[in-house]
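Just so it is clear, none of the values below were taken in a lab; they were calculated from the coordinates. Bear in mind that the values here come from a model prediction, so they are computed numbers and not experimental data. Cβ atoms are built from the backbone, for glycine too; each structure is taken alone.
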Structure I
Amino acid sequence: MMDWINYTLFTFAGDRPVLLIDLITSVLGLTCVLLAGRNSKYNFWVGYLYTTALFLMFWNKNLYASLMLQPVSLAINILGHYRWTHPREGERSAADSTALKVSMMSWSERVLAIAAVFIVAFCWGLLLDRIFPADPHPYLDSCVTVLILMAQLLSALKKWDCWVAWLLVNVTQIALHLSVGHVFMPIVCALYLGNGIWSMVTWSKLYKKND
């Protein structure tokens, strides 16, 4: 019933298969981040489909830390969808009172966030190495997982700093996907880098306009 996950569209570099699930995930991921960079609340609807596709793709590649991330990602996506469309007093955009405005973290919050990422990633990687020895890269897998969680949480709160976190995610994801033979996702992650830089500039302008 789930054989379609392993359906090969074609092979790359002689022996690297390009799977249908890789293509689906790539398209959904690009659409999601492009909408988020343009400050569109519709990125969350695409995000629900993207989370499902990622779960299937990571399950297919035995990347268990990233796989276990998806239910958490779904919860953060729901939180973000609600927060972006139900701002509290003092959080409303100057251009749209029904939308959450862009804000920035303080330096103390940034230091705490960085420390939390390193500590949790190390502990998770240690645990993953013991529980799921089939994971080919437990510490790199865990680092990507924790960075994604942080980036998603900051995105859900509409913090400008989320794009810095996403840039780090994209760099580590490129290494992770290449290591397990993915073809489409490294290309997508490279496009994410460009979108992330563009989005940092765009959200900076929104922040200055109190939008």
Structure II
Amino acid sequence: MEKKSVDVRREEIINACEELYKKENFKDITIKQIGEKTTFSRTSIYNYFQTKEEIFLALFQREYEKWIKDLNKIYEENEKLIIEELANKLAHTIEKRPTLLKLLAMNLYDIEGNSKMEALVEFKQAYGDSIKAVKRCLDKFVTNMNEEEKTNFIFSFFPFMYGIYPYAVVTTKQKEAMEKADVPFKKLTIYEIAYMGTLKLLK
């Protein structure tokens, strides 16, 4: 099978998975459902992905790759940025990636544990490249930060991203439960949470 044909088929499968994931949760989506949204048979999916988790891992990898492109744009299109401007631009790149944030809010152990090593390594490379892209922006725009402070930022910023989606995207049931439990709740957008958190970490 030609590489171009393989890549096109893989993208179609990943697109089908992404479409379903916008409306359903990981545990509820099946390979059968994904197959029904493609132009080829469900059994053909196994020529490209061995498990549902591998399809999600590929979607995850693609989300990181898209985010990296936006991070690189910040680096390439700006000569100087004060920290408020950098926080604003980083927050906007995060705002564009709700699927990435939703994936980050999941239990990654299940996805990674049920994926072959080759797929996991490719995913980790994309994750690593996103760290490098953020670091490049810090090197260029936050010149008063030393290397230890940049490392501390990285290891705070990336875990911080895991919590954005659950705070920004709250279901009606969750809101009702918080009201009954008398838990204070303020509706914030992905951008607002990302901006405030990023700015605090940069300071």
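So here's what we get for this one:
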quantity: Structures I, II, by distance in nm of label points 7 Å out along Cα→Cβ at positions 90 and 186: label with the highest value; calculated: I
quantity: Origin of the derived value 31, 14, 12 (semi-axes √(5λ) of the Cα gyration tensor in Å, for residues 74-177 alone; candidates I, II); calculated: I
quantity: Rg/Rh (Cα atoms, Kirkwood Rh) from the coordinates reads 1.01; which among I, II; calculated: II
quantity: Source structure (of I, II) for mean count of other Cβ atoms within 10 Å over residues 138-145, computed value 14.2; calculated: II
quantity: Structures I, II, by distance in nm of label points 7 Å out along Cα→Cβ at positions 58 and 122: label with the highest value; calculated: I
quantity: With mean count of other Cβ atoms within 10 Å over residues 42-49 derived as 18.8, matching label from I, II; calculated: I
